Structure I
Amino acid sequence: MSVLPLLTTSVIGSWSFPGWYARLGEEIRLHPELFGASDREEAITDAVRLAIDDQLRAGVDLISDGEMQRVDFNLGFYNYLTGLQPLPPTRRWGPPAHDQRDKYLCVAPLTAPNGLGIVTEYQRARMLTTAPLKVPVPGPFTLAGCIQGGEVYRDRRAVTEALLPLVNREMKQLVASGATFLQLDEPSFACRPEDPEEFLHLIERTVQGVNATISLHMCFGNFRARAVGHRSYRPLFPHLARARVQQLALEFASREMAEIELAAQIKPPMGLAVGLVDVKNTWVEPPTLIAERLREVLRYIDPDRVHITPDCGFSQTARYIAVEKMANLVKGVQLVRESHKM
């Protein structure tokens, strides 16, 4: 991978769907018989091309494919798993919330005979750009959140254990395909911090044998731009700083930089991808505010261990707002680089 600059700018993963692509996805869902495999691949490739272009035009150093092939962060991955039966939603109408997400029942042991589809995502993006790429991978505990064990698995922990080797295998296959920077998405643990030592053991086994730079992303939920847990990382520290990863990706902008002092507990060589843009807010932060926030971060952690990101992915944000927010994030970081002659 190309050498990244000091105070690397990056995204968390998802990018906003272009309007035409969102509409096409709905048409495919309603009338799948009207679209062939080549039609769908052409649309996905064009959408990824736009996501990459948006990020590079904004000046982002470490980009993603925008997660254009995914559905609401992780819901699309269940299509790759065998042994699941979809459950009817308990609530369809009214204000959006996490109880409206898709749910599944285990009716047989979980397998992923063709993987989770992330290798294909990476290979597609790599054909479109030579820029440094981050590849987000859903964590087993978060994936388990939409699955009821039924008569196959006794509880969520057992479902997580079944998913863990599937995720680990996908990460190893990504590395074999050339990926060097992976992001393990485990927001559910930030919302359920009751047993941090068990969490650390789970992460260690999930990334075992994966020879790549690994970032651990933990936000507080972003389904329909809504959080789902008590928004505090404090119960996870100092444990979280011992995770077997090279970087923690945490959200701070939506909480007005609350708990940023916890960054002092992240000791070398572990780094921090710090969220300085609020993806749940349509207000676009000016570069001067982002620079101010970044200077606050640098009071607690060395700049050579800091990446600057949005709090979470942009899948729930209008595209024009995402473009403006990322452009301003890059400008804000540049203000700090210039003032410190970095």
Structure II
Amino acid sequence: MEFTDDESPDYSLASPAAARDAHLPASCSGMRLDQALAREFPEFSRSRLKQWIEAGRVTVDGNTSDPKRKVWGGEHVLFTPELDPEVSSSLPEAIPLNVVFEDAHLFVIDKPAGLVVHPGAGNWGGTLLNALLALSPACAGLPRGGIVHRLDKETSGLMVVARTLEAQTSLVRQLQDHSVSRHYLAVVYGDVRTIGTVDAPVGRHRVQRTRMAVTPHGKPARTHYRPIRGGAGWTLVECRLDTGRTHQIRVHMESIKHPILGDPVYGPRAVAPALAARLAGFPRQALHARRLELVHPATGETLAWESPVPDDFAALLARLEAP
């Protein structure tokens, strides 16, 4: 899903909210309108452009149109991108962030446990988004503030954030193509002895709507796991994601009877007293996003970062491994 054309105008320096005004080149002849716009304005995803066309935000020769309309070249298109209202209503907050990589296109952030990524019910401030708006005000013009994937509040580790529309579109496509490599460390309940894969759809729990579950009506989800080391009643595993569904690792590991220790939603209902004593004082799920690998949206270079386990996770492992 890449769109390139030597005839397309250069919008790389345009403000995300600036009006887009162009005449479609002859090379778009025979395309659907949404296809042609995605080719001419690659900083926006085709689905987003389609939404704007359907909402009447795009005019063709002065008139609104349909995404399926055929174009033949020479048409005058005009639209103003719609800013994300949830982002534009959020306030910048000077919250310290551990930025492990930064250039004009990307931030890679090592998120601490306890930090909510995006505002929502009960967490309208003090989020990663609020911190990003203070760190880079231009993120206010991007969908979701440039955030392309999330970590749960109590999961620590690496996240990538886009700083431009072009970078965001590229990263979303990489995630859809499963070409972003994400590796996690998790301490799970029980003895995991073999490498395995959980390939099971994940969706809303049919009764408890705040939970996710393996369900035939969910979205496709695949998690690969391998044991690293373990002890009495626990195993440290590495999990690698092919997809990124809400709570995916937590749900998948629970589904094979190896829930993540410390998980207040999907964790084991009861553990042996000796194991419970070693878990005392660890108030979150033992899950850490330790490695991230992707293709840089501007340079095409493959980049990778690793995050050491945070102090609380290391202390938990030390207690579990103590004689």
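Where a number appears in this text, it was derived from the coordinates with a stated rule and is not lab data. The model shown is predicted, which means the values in this text are computed figures rather than measured ones. Cβ atoms are built from the backbone, for glycine too; each structure is taken alone.
Could you figure out which one of I, II the value 2.8 for distance in nm of label points 7 Å out along Cα→Cβ at positions 22 and 62 was computed from?
I
For FRET efficiency 1/(1 + (r/R0)^6) of positions 126 and 270 (r between Cβ atoms, R0 = 30 Å, to 0.05), the calculated result is 0.35, so let me know which of I, II that is.
Answer for the origin of the read-out: II.
For Cα Rg over 2.2 N^0.38 Å, which structure out of I, II has the highest calculated value?
Evaluating Cα Rg over 2.2 N^0.38 Å on every structure, the highest lands on II.
Thinking of I, II, which structure, once helix-only ellipticity at 222 nm (-39500 (n - 2.57) for each DSSP H run of 4 or more, over all residues; to 500) is computed, gives back -11000?
I
Which of I, II yields 13 for relative contact order in percent (Cα under 8 Å, 6 or more apart), as computed?
Answer by label: II.
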